[in-house]
Structure 1
Amino acid sequence: MKLGRQRIVYDNAAFIGNVGWRQNEQTYDAISLTNTSVPGLTVNYAYIDEVHRIFGEDATGIFENAPSEIHLLNASYAGIKGVTLGGYIYLMDFEDAGSNGWDNDTFGISAKGALGGTHGGLTDTYVSHMLPIFWGMKWTNSTHLFGDNAINTGFGFDSVLAKKFDDHFTAIAKLGYFDTSDALYKSTTRVSVELNYTF
């Protein structure tokens, strides 16, 4: 449980967040609760009394902080392999803001997961290995076969050659190749060389 001014961020800030990339981020005067007593299930609830917006305490008019009565309920379940199910109810009532159309009720459900190869999804079958070679260098290579249920969409590999000189300097060379026979996408080759310094 948290009580007082705080950040509240749900679902990568899709609806509820702190606008963290701003110099003055958004915070909330709130009480918030999180329950994880059921394996795989996370339930969040928050009651917000005031939204402290990114414009600062001296802002006026439509830019000022927003006294409110906000109820947030957000839940997610990750107990199913490969997918996370979610649901949310956000009930927002802002003081003196009705004419600006801020009051709203939002309901939703979601499912998040990776594309699989069993229902037309994309697949990446790969083999990766790392070998120490001459002069203290390390070579890492990954070979990929991309496709879906219907066709193969390409072949490729990524190679990285690294040499650590001391505690500060490391040289890295990278080669990436993606061959599609120009069927769906253009075949691509990328090469880069870099010298990294660590403080």
Structure 2
Amino acid sequence: MARRPARCYRYCKNKPYPKSRFNRGVPDGKIRIFDLGRKKASVDDFPCAVHLISNEYEQLSSEALEAARICANKYLVKVAGKETFHMRVRVRPHHVIRINKMMSVAGADRLQTGMRGAFGKPAGKVARVNVGQILLSVRTVDRHRETAIEALRRSMYKFPGRQKVIVSKLWGFTPLPRAEYLRLKEEGLLRNDGSYV
């Protein structure tokens, strides 16, 4: 049976239903890679950060996340080059969606129970996102800021609902504003920890 369109599972109706010992036989989500580009780059290398933010409380399928990741990565690699950015997918699909399979062959009415026992079988995974939650983040050098904005704008078309692209006032993926980061760096009060300090 073909995969249902994601519009069937767009709204957060039920409680979170993750894979567990009670919920077995769940197919893996489509998205496997969450970090792309030069992910080992020091925190000093990429001061500019751009985020794609959700404007709705909804569910995003793992297929949509994978499509958005590929779309943004392809544009960034083509225009900026693969060593000039680090992109991160900030949401994980953990919520399991179900499907109550219906038979459509001749004589199905004798084999099928219709809506009796209609609790479906696991069909895939989605990420539940809130208003204001970050979906994708890109850190890069200042000269490629517009490229990062355009890459995230293109990836918006892979998602349902409304999203917006914002340019962060913070230094890269750190929680520090730019001026404060530079001041603390000069005073020698920061210790690098990968993408963070």
Structure 3
Amino acid sequence: MPDLVQVQIESFEWFKQEGLRELLEEISPISDHNKKMELTFGEYRFEEPWRRLPEDLQEQGKNDPRIVEQFCRERDITYSSPLRIKAKLRVVNTETGEIREIGAGDDEDSEIFIGDFPMMTTDGTFIINGAERVVVSQLVRSPGVYFDRTTDPTTGKQVATAKLIPNRGAWLEFETSNRDVMSVKVDRKRKMPVTILLRA
């Protein structure tokens, strides 16, 4: 049986490696309304989470991420890594037309600290202020009409259902019983005869 949290871990790794890069490419460069300044983002990197450990634990933390995770749980801190992005600021002097670039080199001075980026643990969870949190995926039905037909277990007769799911508003669920009586539920509440809905 496959590891059930593997999908979460792979999705988070994709976001760290590719998703964040795509996001930065989408917003870069950022210009002011006068076009005097332009900020361009380049490569980014995450610092290793074990660097926040005390010096006597850092060597163990390099080899086993669970030590860092346990340290964060015990100290009520967030399991995260500093996110640093290489950035270049281009400034145009409107009087002289001179263009000056700041932070265009490959050194660490051209890196900007964006913030602490929460990291996923080896168990597929996040540790926020020492408490473990889980991201739960949720499937949402698209608006439309869904028809279904099932067999009633007591009589063996075919029973039909229809669900009307709007963009906004109440869900309507129509169903027939084994005695060929049609009923309706509004927003999954109490079942009532369809004639009441038609009279309204």
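Computed from the coordinates by the stated procedures, all read-outs in this text should not be read as laboratory data. Model, not experiment: these values are computed from the prediction.
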For relative contact order in percent (Cα under 8 Å, 6 or more apart), find whichever of 1, 2, 3 sits highest and give me its label.
2
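On Rg/Rh (Cα atoms, Kirkwood Rh), which of the structures labelled 1, 2, 3 is highest? Don't skip to the answer; put the middle values down first.
On the way: 1: 1.14; 2: 1.10; 3: 1.23.
Going through 1, 2, 3 one by one, Rg/Rh (Cα atoms, Kirkwood Rh) peaks for structure 3.
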